[in-house]
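Next up: some structures, all given as C-alpha cells.
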Structure I
C-alpha cells in the first residue's frame, strides 16, 4: 500500500530580527529535520513537552506555516511547491482541528452558518437547501442535536464546541486530519468522549490522523504509530505497541514514567528531568537532550546521534544504541 502522507527532513525555522534595522541574529529551529510516513487509515501520535515543535510540525505539513525546507507529499504530490490555487484544492483533502475550539469558530455566525460556509467554499452541495440538510447530518454525525443549528458558539460547552470543530473538518470529506492538541483543553471525561468520536469517524470515513498531544496516555488510546519530539527533532518513532513495550530514548522513558498506572499496587520509578528545555534559538551541540539526560556520555555533547532502527519501524536517535560508542 502506498503512503498517503510522506514527510521527509521537514524543517521550519523562524528568523530572529533585532535592532532598528531588523538585522538577522539567527533562527529559532522550531522543526529541525522531522520525517515520517502514514498509510491510509493510520494514526500518528506526536508527543512532547510544550515548545518542542509539535504544533509547528502539524501546521507546516498543511502549509498554514511555510516550511523552510524538506518534503511533504500527499498521495505522491509535493505540497511544498504547490501554487496557491493548487493548495486551495488540496485543502479539501487535508483539514485541521485546532486546540481552542472557541477561538477557531466565528462568534458572529451560528454553527449552521459556520458549517454551511465550509461546504459552499468547496462547492459541496447543489444549493442552499441541500447544504442545510448536510449541516444537520454533520451535527448528528458528531453527536449533536441538529435542532441546535441556529445557536452561536458561546452557547455551547468546550466539548460541544470541539465537536463543531470536528464537524467543520469532516464537512469537506477530507482524507487526512491534523488534530492539534484537540483534547488538551478539555476535562478528562470529555477527552475520552472526543477520542472515541475521532475513533468512530476514522472507522466510518477511513480518515488518516496526525494527532498532536503532550500526554502519552492520550496518544496511546488512538495511535498506530508514535513520534516523540524534543526541541524540534523526532528522537524516537515507533509502532504504538513497540514504544510502550520498549521505550528506548531516555526522554521517552522519562515521559513514560509520568504516565499514571491504572493499578495502584504497581509502583514504578519516576524519572525526574533536571533543568529546563534549552532555548530553540540556541540549541545545544550534539544531542539536543544531553543537557538533561541521566545517561549522557561525552560523545552526546558534540555529535548529533544518527537514526538507528532497533526493530522493524522502531527508530531512535541516541548514541546509547550505536555500536560505535558502546
Structure II
C-alpha cells in the first residue's frame, strides 16, 4: 500500500488554498504518495467577533493544529508563517518553507486610492497592531478600525461602505485570485510586513525522518533564509502579536539585506534599523538588527506594548 501524508490546515478559503497548493507540490515530487488534507478549526477562527489583540495573538491559529500533530492525527500542518510563533512546542519543528509569495501589504479601496490620497478621517480596516501603527505613522489623520473575518468577508464589508479602505496581505489576495492592479503595494523599507509574511510554514514532528525526507523536495532555500532572518529579529526582540514589529529580509546572490522596525501602538514613534550580510548567517543577521533596534531605544516600546496588551 502506498504511503500516506496527512496535511492539516484551517478551514478558511485561504487556508484551504494554501494547504491544497502544498499538497500539489508534494504530490508532484512523490507521485506514489497518497496525500490527504484534514480541515480543522482554531481558536482564532471561532472568535471572529473579538479583536485579535484582546484574545492574545500567540498561537491563536496554530495550537489546535500543533496538538493534532503531536497526537498523530495529522503528519504536518500548513500555516501562514507570520502566524506561527517563533518558539514552537517541544517535539515540533519548522520542517519546510516552500517558495514565497509577495510579502507586501496592500491598501485596498473601492476607488483605487493611494495611501496619500485617503481623506482625513478615512476609516481603514485592519486587525493587525503592526498595520495600525504603520498607518498612523504614515497618515495620522486616518482612523484605523478593527476588522475580522476572512479575506472575502473583509472585501464584502468594504463593498458595503463599512470602511473606506482595507490593509491586507498581497499574498492572500493573490492566492485567492483577488489581487488587483488598482490596489497599492506598500513598499519597504518605509512600510514593513510581518516577519514571515507571504511565506508558508510547514510544521511537523521534529523526529519524523520520513516526513523530513518528503518535505526536502519542496523546501525553497531563498524563502527559508529570508524568513529565518525575519523570525530571528522577532525572537530576539521577544515580540509577537502584542507589539508592532515589522521585518523584511531580501536575498540577492549570496547576501541578505534586512530591514526591521518597532513602533508604538499609536504610530507616533518608529525605531528602524537595517543591515546586510552573508546569507549563510541569516539568523545572526536578524539578531544583529534586533540588537541595533534595542540600542536605538526599542526596549521602551517593547515593554510599553507588552504592558498595554495585558491591561
Structure III
C-alpha cells in the first residue's frame, strides 16, 4: 500500500534525544514543508511536535505533527532514530541485540505503508541496524543507508581545524569503517585545501605528526563516550549530520559523504553495511567512491568489517 511520494515531506521515527534534536534541525533547515513525528509514546511525539511548531513564526512555514505509520505513506525520507540510547560505559555494540529487536517491529511497519521513500538509519549501532533495515524492509539497497561516520568525520575535521587554527570546512579527511570503536581515520589522503596534511601541519608549526594523529583519532573515537559521561547523551552533532545528509538528498547534491551502506567488493569488503565515502543524491546512494588507503588503513578497514560481520551473524 504505497502512494505518490511528496518530496517535501519527511518522517522521523523515534522522538528521543536524537529524534527530537534531528526534528528541530530539520525544521530550522527549511528543506521540507511537512514533517510527521512517530514514537511508541504518542504523547512524547505530540509534545515535541508542539514545542518545535512554536518556533515556526521564526522559520519557514511547515506542518509538524505527531502521527502513526500510515502517515508516512508519502514521505520522501524516513529518518529512523528509534532504539534504546547508549548508556554510560556501554559500547555501541552492547546495544545491538536490544535495538535489532526494536527494528524487527518498526521496519516492517514502515515498509507496509511506504514503498518508495528513502530509509535513513540513525539509531546505533548504525552499521548493524542499517544492515537489519535493508533485510527487514525489502527496499532496494540504494534507498537504505545509515548516518554512518558522517558525524565522526565532522568531529575529525573540527579537531583538525582547532589543531591547525584553520576553518574546519577547508579540512578534507574521512573516518571510515564501523561507526564505533574500530573506526579508521584515513590520514594517508587527508589534506587542507589540497595541501597534504603533514605539510600543512609543518606550515603551522606542528612537527610531531604521529603523536598528534594518534591523539586526534582517539579523541574522535572517544567523543561520544566523553559526551555521554558528561551530559548523558549525544544529540546536537548527530542532528546536524542528519540535516546535512537530508540536504544532499533533497537538493540532489551528489555530495560525497561517509554513510553506511551495503558494500560490494569495496577494498575486498562485501555483504556488510559499513561506512565508506559515497555519492548521495535524490535516489539515495548512487555509488561508493574508491578512496586510496595505505596498507595499514586497508588492514584496519578489513578488521572493522570483520568485527561487524561477526555481530551481524549473531543477531540477524
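No value in this document is a laboratory result; all are computed from the given coordinates. Since the structure is predicted, the reported quantities are computational estimates derived from the model, not experimental observations. Cβ atoms are built from the backbone, for glycine too; each structure is taken alone.
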When distance in nm of label points 7 Å out along Cα→Cβ at positions 38 and 198 is calculated for structures I, II, III, the one with the largest value is III
Matching 0.5 (distance in nm of label points 7 Å out along Cα→Cβ at positions 14 and 102, computed) against labels I, II, III points to structure III
The value 1.00 for FRET efficiency 1/(1 + (r/R0)^6) of positions 86 and 302 (r between Cβ atoms, R0 = 30 Å, to 0.05), derived from one of I, II, III, belongs to structure II
Distance in nm of label points 7 Å out along Cα→Cβ at positions 118 and 174 gets 1.7 when computed on, of labels I, II, III, structure III
